[in-house]
Structure I
Amino acid sequence: MTRAIVLGAGVAGLCVAAELVARGCEVTVRDPAPRPGPHGCSWWAGGMLAPICEGAVAEEPVVRLGQMAADWWARQGVTVERRGTVVVTLGRDRRELDSFARRIAGHERLDAAGLAALEPDLTGRFDRALHVTGEAHLDPRAALVHLRDRLQQEGVTFVAEAGGPEGLTFDCRGLAARDALPDLRGVKGEMAVLHSTDIRLDRPVRLLHPRFPLYVVPRPDGLFLLGATQIESDDRRRSVRSVLELLSAAYALHPAFGEAELVEIGVDARPAFPDNLPRIVRRGETIYVNGLFRHGFLLAPALARMAVEAGVEGSKPEFWHEYHG
């Protein structure tokens, strides 16, 4: 039986562990805080499995490989909502919606009546929208807890220590791996969780805005995640300006958010390489799985499969990267 160490218990590490278990490997996951929580970047994710919308700004592999994410998470026993994404814009920014529509496929245009049929609480606020029908979303916190507990039930050992490489090792430490991956950088994201019983959304809604783009993801029990800023920094301090912009954009989407309870304000620094695509790097018996940028839950399943195939079968995957010098 192949034995493997996974460093890091975020979304990348848990997905790698799941792929190793599926191949009959004996797995130990090492992390100073091996249970999911606010200490981890993955905790603050939006949970949108939205490869088509990401295609408006992301590279082709994000769209193609992201298509498998919803089915992968569902196979793990995670609840996946497959209701698509609604994209809207304020009247003065109509061109933003037309431009967005030209850059993506797999959508239908909605007039005011069509939008009201999908999201009644947006009635009267927008006279047209896009419905990206093939997309899904999940609750990332519930997904992390579920996957971690299921892996433990299947025999994965979780150790509350960082540790180091030991035989076949998959390093999924995110920004902590900059000691080995010199061009890894942090991209700061700030987000908020609101509670409101005055508005209901059944699917993620993206508000296009030239300065303050916003996505709102519904969660159970009247919770909504608002996200997220994208700042070239690994500074995890909260910024008043960014939070004000985020909340102002939510108010523009629907005034009911102005009366919502502010439950949480979160900030993380997401690991990214210069091209904003992930990488799989092998050095000896250590395989680095990193650079998920803002596509953690979307690309982690595909990246994990590739990395495990490289480690167990010796293949050279699509995101293979070699450092020279």
Structure II
Amino acid sequence: MENSKKSIVILAGGFGSRYQGLKQIDGILPNNATLLEYSIFDAIKVGFKKIVFIINESIPESYIERVSGILVSKNIEFHWIIQDKNDFVSDENLLEQRTKPWGTAHAVLCAEKVVKENFVVINADDYYGTEVYQIAANLINEEKIDDENYAAVLYPLKNTLSKNGSVSRGRCEVDEKNKLVSINELTNISEEENSIFYSDKENNKYGLEPNLLMSMNFWILNPSIFKFLKIEFDQFIADKPENTDEIYLPAVIDSLIQNKEIEVSVEISPEQWKGVTYPEDKVELQEFLKQKIANNIYTEDLWTQK
């Protein structure tokens, strides 16, 4: 089914504390296109017809209008949804104390009202690579995604690091059938003298193999995820989280795998991941995209094609 309806849900609600600004609306090259626009471009190219943005109140109206205008011109359905901390929460005491959103699991749950078809979840501030969207489109078109079968595109650790500071990544264990067995969040991963390490809370260092598979939050999901997210989020709220606690999508998916509610098939990205965790990452990203333009993957002005 070449034209199976499929959507992209873009998580663009973060506040970019390490980046020191709203990186999801920061233009990368002189064309002023943001990183998420390259993702949209790649997705549209392989047949995604609907884009859902999960945002916070800080995203300027001018940016929303600019991207909306592009999508109208491409005849793409789109929705802008503010991740409101009040959504799915009735505990007034918790809401009064809360200053930030509830995390990526809650962000995806906010898309429930507009997403009724198989969909891909991505981060707004990550570059995943053109071929990855084709992989996702193929899985949906071939009806490999349903209410019990999801998929993830994973990246070798060596392709996901920043030269400008430590990063957090979801370490994935995969079985011989290419099914995801578990996801464990590792924090403080950094490269030193051509070796990769992560540090635990006690500051103990552990070496990591460069080809370990990592989740960069590229998920191919069925709408059945919403009922699971609602159950997990209700439990999270019932447990009276601290003011800064969040519920993360990978943790929910890991829980579903352990409880045998779903299976997640794994694809390994053939592409280099790029992102902007730190302000200094932008320079490297600019050079990377310039090379893509030189190779005719994109044009100088992203939305005006040759």
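Every read-out reported here was derived from the displayed coordinates using simple, explicitly stated rules and does not represent laboratory data. In this text, all values refer to a predicted model and were calculated from it rather than measured experimentally. Cβ atoms are built from the backbone, for glycine too; each structure is taken alone.
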Query raised in the report: If FRET efficiency 1/(1 + (r/R0)^6) of positions 130 and 242 (r between Cβ atoms, R0 = 35 Å, to 0.05) is computed to be 0.30, which of I, II is the source?
Result: II
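With distance in nm of label points 7 Å out along Cα→Cβ at positions 114 and 226 coming out at 2.9, pick the structure among I, II it was computed from.
Value 2.9 for distance in nm of label points 7 Å out along Cα→Cβ at positions 114 and 226 corresponds to I out of I, II.
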Query raised in the report: From I, II, which structure was FRET efficiency 1/(1 + (r/R0)^6) of positions 202 and 298 (r between Cβ atoms, R0 = 25 Å, to 0.05) = 0.05 calculated on?
Result: II
**Report entry** If semi-axes √(5λ) of the Cα gyration tensor in Å is computed and equals 35, 19, 19, the structure in I, II
**Finding:** I
Query raised in the report: A value of 15.3, 48 was computed for Rg and Dmax of the Cα atoms in Å, for residues 106-193 alone; which of I, II is the source structure?
Result: II
